[in-house]
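Novice: Listed after this line are the structures, all set down as structure tokens.
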Structure P
Amino acid sequence: MSSISSKRFAGVLLIALFCNNGVIGQTPETSNLTLTTVWKKAEAYNKQLQMQYLHVKQMEESVKAAKDERLPEIKAEGLYARVSNLAMYEDGLFKSPTQFPVVHTFYKAGADAYLNVYNGGKTSREITVRQTERDLALEQQHLTETDIRYKAASLYLDIYRYRTYENVMAQDIAEREKELHEIREMFKNGVVLKSDILRAELKLSRQCMTLLEIRNGIQIANQRLNIMIGQPDSIDNKISLDTLDMPLSPQHSYEDYLGEAYEHSFAFRISEKETALSELKLKEVKSAVLPKLGLFAEYAYTYPQIQFYPYAITPYGLGQVGVKAGIPVSAFYQNRHKKQAAEIALQQQETEHADTKDQVRQEVKAAYLRYAEALTRIQVAKDNISQAKENHRIVSNTYFNQLSLLTDLLDAETQLLQARFDLTAAAVTAQLQYYQLLKATGNL
């Protein structure tokens, strides 16, 4: 045997080992996963989503804190001091003063309360702002959940696609091995040339190499999914076709999907909340010129009594209740540019909201058409398989009856294999486009 033939034989033998045994290594731990399980694990493991959960809780506490502003303000205070003598500069500051003795001890203890009655609606607006911010945080959490689900579904379908490819390729290799055996028998009988054996062996070695690439793709996709759901890389995820759920045709019209998107799309609802916040900001600026009104009460014990005449070296108690009102006069000329800035910010947000609406409409349209296209492609792929099988049957019969060339048979086999791959790719694409349509409408 020549050196070239020996190397070729060794290469074919090595690839054949991968065809039969797969990647050499320890048997990994397996895990049967459904897509629902993947979504739950991904949501529980994802750090960004955990931060979103905490942000929502923080916003809920902010709402409660804003509501607490409606409660009266109560303050208790105390004061103790040592007072110096009273210096009287009767002859000017540059002359020695006359020292008058006073009581050196001074203390005061009391409490006061203030109840806001009206402050231009600031407290109510602050509560509304905090509630809107909480709703915005909740929509952002839902958007993050949707993104995670879509990414997890994509990785999940990658594994399914590769495993289906593996099964198709393994079946094709088994058929090619039987075919190669028949060609060798025909060669022994002097029916075909040596070149037919070489071409068949070359085809088989290429199929084995493709199978190796597919198995490596499985490991790569499997690791990515494990990282996303927080599992060790060593776990081999098993996926069944039964876990995939997809209608065979669009369940609604494009207009119905678009209506759902305007109602449920998280990106659209986030834009709505941001616009509402800009409107509240403008109202807050406009209310700066409104009067403020409140009730107050205070009572304190003080020693000595030096506030009213006649003075007395004795403790005394004094309280008062009343109404406190004020008008921010300076706000009438200081607030003009703030109001204009808030109006411009609102116009900018409204324009951005309109742009978001356009983007949602484009996304729904593209997802709807691609989904319908993918479903059509599935049926086309099924028809192609039927035609490729019939073509392969005819060419195989004619070849083994010496009525056609091996190249014709190899072409027919390649077309059949490609048709099977196309069916898997079409099914996965349709499933992913279905999730994309759900994502665009806010239903994923």
Structure Q
Amino acid sequence: MNINKLLFPLFSLGICISNIAQNPIVQTYYTADPAPMVHNGKVYVYTSHDEDTTVNNFFTMFDWRCYSSDDMVNWTDHGAVASLKNFEWLDKTNGAWAPQCIERNGRFYLYVPVHGEGISVLVSDSPTGPFHDPLGHRLIVDSEDVWTDIDPTVFIDDDGQAYLYWGNPSLFYVKLNEDMISYDRTIGKNGIVAVEMNAESFGESKAKDGKHLTNYTEGPWFYKRNDIYYLVYAAGGIPEYIAYSTAPTAEGPWTYQGYIMERAPHLAFTNHPGIVDFKGNSYFFYHDQDLSGGEGFKRSVSVEQFEYNDDGSIPLITPTKEGVKESVANLNPFKKVEAETIAWSEGLKTASNDKTGVYVTNVDGGDFIKVRSVDFKQGAETFTVRAEPLNGGKIEIRLDSKNGSLLGVCEITKTGSERNWQTFTTRTDNHKGVHDLFFVFKGGEGELFNLDYWEFLK
């Protein structure tokens, strides 16, 4: 059984969560450590992945996942785009921690820490992979303590110089060479610069572990906006807040600015920031533990829209269940839409294979998918879906809520004993305008079907 089918009743107790929730933005897996990247009119979010079942009640993380959106409310699942198995030299079965990806000269560089093994890099010609290991060894080879080498964040400055910051409990950086898979060894100690940790730069330490000399803890996020360099990070020890510092250059000096996100009951004991501007808006990514019902080793990525103050400072941001309230674009239902493009779902998983790619699976009666801001324009008369029948069932097509206006019902019928992907079609009411779209799944016992993609026809 999908563990989320047990956890969702806890998450939605007492309210109709499907009508108001946007956070967390992924419900089919536990995701953490969000790293957003804007590329070609989309936001790609790279995440670590907490397994449904933990080992020894600790972080159990084998791969890195990717999701994308062009409207900030519907997220397309691209599956696990990289994993520990990408590193043939690495004898490690756990510890795929917080990643970040960046594009340069048409190639995509995914910087990943492996707990206890330091920071490595993977490369691809596509933001969604496949990624490969260009080095055959870790990237940061001169570190004195690979156990503290976690949470890389990468940024390319206006002059073309790229920087990679990382670290817990201290903060380090290297100046990456143009190839993005090596670094300048002439600065710092064998190329690694240790940032001076003082209260003026990162605030007075609130941790009680004796390791963190300032309020800085881990999870740095480095970027530049309007000539101000920002370093946003998890702060305060455990449990973590989110704070930030600013600087006039990419190498400092840093000045502590205070908290961005304080504690809230549904936040995990860790947190991890990511910030981007997209289509005229600013977005703050983080993770919480609400989807898992309060399990700190099973986290989920959320996002909030915010506005910078006139002086460039970042306001205090409240973590909400509503998340992003308005889309920045409407979804076009008259072209093929991947079934794994989801604003909200309950009870489902995704899977992938080489032939079909990513698809929606674990569909039982009562599960559903919500897709936001769908523009039917002057109306749609036909609905078609590519599905793989298992036990068979129905898709109720509804507007604006799980129990909203019924556009039509598509029968997914099982024929014979063999499983095979087929296209199913039904007539729909000719509804017009922009609506949230719900696919509500009905059927008997067991898994009903798998879903690949859908579209409406005029």
Structure R
Amino acid sequence: MYPFKKHYALISLSVLISSTTLAQQEPLASHLSLTEVWNKAETNSKTIRMQNLKLSESEEAIKDAKAERLPDIEAEGEYARVSNMPIYDNGLFHTPSQFEVVHTAYSFGGNAYLNLYNGNKTNLKIKEEKEKRSLSAEQLNLTTAEIKLKSAAYYLDLQRSKVFKELLLKNISDQERQLQEIKQLLKNGVILKSDVLRAELKLSRQKMSLIQIDNDISIANQKLSILIGEEDDFKIAPDSLANTSLAVKTYPEYLDEAISHSYELKISERETELNKLELKKVKANVSFKVGLFANYAYSYPQIQFYPYSIATYGLGLSGIKASFPISSFYHNKHKTKAAEIAFQRREVEHEATTDKVRQEVNEVYLRYKEAITRIDVAKQNIKQATENLRIVNNTYFNQLSLLTDLLDADTQLLQTRFDLAASQIAAQLQYFQLQKAIGKL
């Protein structure tokens, strides 16, 4: 046995022992469908939880805005020590005479104010908070769709790597069997030693690719586990790759659905409405205010009305109060102009968002059709590569072709199988991206 063969045998044995040990330590994989993954992601995603809390916060803000319709009620009290009151009969530079005063003063009572009209600001505030609540709801929908798309990408990546591993393991098995046949030809003196070395080199590369695929599986598994709220070592067994036929509508149909359901468009509409309400609130600054008021207080001593009395007294007032901010005519001028410009800018941004959605739907739609076409092409390529390998395999073992031709033919067949699996995965991912773009994910 050659020295490098001994070294290779030792490495293979150690890798086999390590793989067996790791297999014994690794927990069993849990089978999860994509729907189950989505359910877990919606429940455990921290990003979605933050958006849910934001939605709850906006609901409380609506209740707070409605509470402004209730009257303002205050209770207040005051206690004071009153100093002597010198009277300067002959000026500040002469000795004053002292006027006796009561040195204790206090008052306690309450007042209330009920707003009747303040330029419709209260109703505008309630509408604004409701729009913010709708905006938070649409942002939650968008976030959920993004998390579902992200988890689908990880899930499909894991699914693709699993398929690649199965194909590579089968190819390695075929290559090992083929290597034995090539060694038999060497023993018979039909071929050169270089053919055996080339076949062994290719087999070694395939085994190295298997390690890379295992790492890809571990990385995708960890990403997906974290996203659905599981531990890093939680193993996921995805569904087998099925040859699912995905429906394809026309671009105008997808575009109509996007105009009606797109998350980005709905968010933009809510933001535009908020700017419109802000403009109305600024304009409401130039309006009169009307409200009912009442107050009652007990005070000591009675020095507000003549004749004065060193005793506690009670006094109440009630009525209607009206005011008009005259200074708002010039203070509010530039604020209104700025709000109008902000609203116009928001309308232009909404138009830009519409253009962006149209472009996104068109791009994803074309990529989706392209991915479906690639599936058909990949299936045809597999048939051609299989026939090519059959021909080259027969010619090589009949000494009518070179080993490089055989290895190339085998590589081409494996690559076409990889291409088919990748195309099927890509088509599903493009389908989910299209559903997100039209607001249906």
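None of the figures in this text is laboratory data; all of them are computed from the coordinates on show. If you're wondering where the values come from, they're calculated on a predicted model, not measured in any experiment. Cβ atoms are built from the backbone, for glycine too; each structure is taken alone.
Novice: Out of P, Q, R, which has the highest value for distance in nm of label points 7 Å out along Cα→Cβ at positions 70 and 390? Intermediate results must be reported in sequence, preceding the final value.
Specialist: Values: P: 7.6; Q: 3.1; R: 8.4.
Answer by largest value of distance in nm of label points 7 Å out along Cα→Cβ at positions 70 and 390: R.
Novice: To continue, here is another question. Thinking only about distance in nm of label points 7 Å out along Cα→Cβ at positions 230 and 294, which of P, Q, R has the largest value?
Specialist: Top value of distance in nm of label points 7 Å out along Cα→Cβ at positions 230 and 294, among P, Q, R, belongs to structure R.
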